[in-house]
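Every number in this text was worked out from the coordinates using simple rules, so none of it is lab data. Note that this is a predicted model, so its numbers are computed, not measured. Cβ atoms are built from the backbone, for glycine too; each structure is taken alone.
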Structure 1
């Protein structure tokens, strides 16, 4: 078996693929659409030191928030 990813351009193409699935020629694997942005595109935007600094700020903000409530 081989798994490939296909972009379907129109409903006719989808109908053809569904017919092939009914004939047990292929199996369609439906993926859920991601609701967020692709974080892999952000890899390397911040240096390691900047990321640690931002993480420290986030932790500090969380602790202040928890102290309030």
Structure 2
């Protein structure tokens, strides 16, 4: 893996995440990754912060997209 692609905390903006259903879809998708320890969602800011060890940024973005949402 390229240097700088792993971290312990990352925040994504998910513009279309605006209700409990979208929050659940994004959170549940991210929690399928074994490196993810916690997911904190701020619906008002449409942000999702992921906590874990050795988080792969590309893999996390892919999980958000698999849940049907785009992440910035």
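Summary of values
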quantity: Volume of the Cα convex hull per residue in Å³ derived as 74 - corresponding label from 1, 2; calculated: 2
quantity: Of the structures 1, 2, the one that 14.1 was derived from, the read-out being mean count of other Cβ atoms within 10 Å over residues 17-24; calculated: 2
quantity: Source structure (of 1, 2) for helix-only ellipticity at 222 nm (-39500 (n - 2.57) for each DSSP H run of 4 or more, over all residues; to 500), computed value -8500; calculated: 2
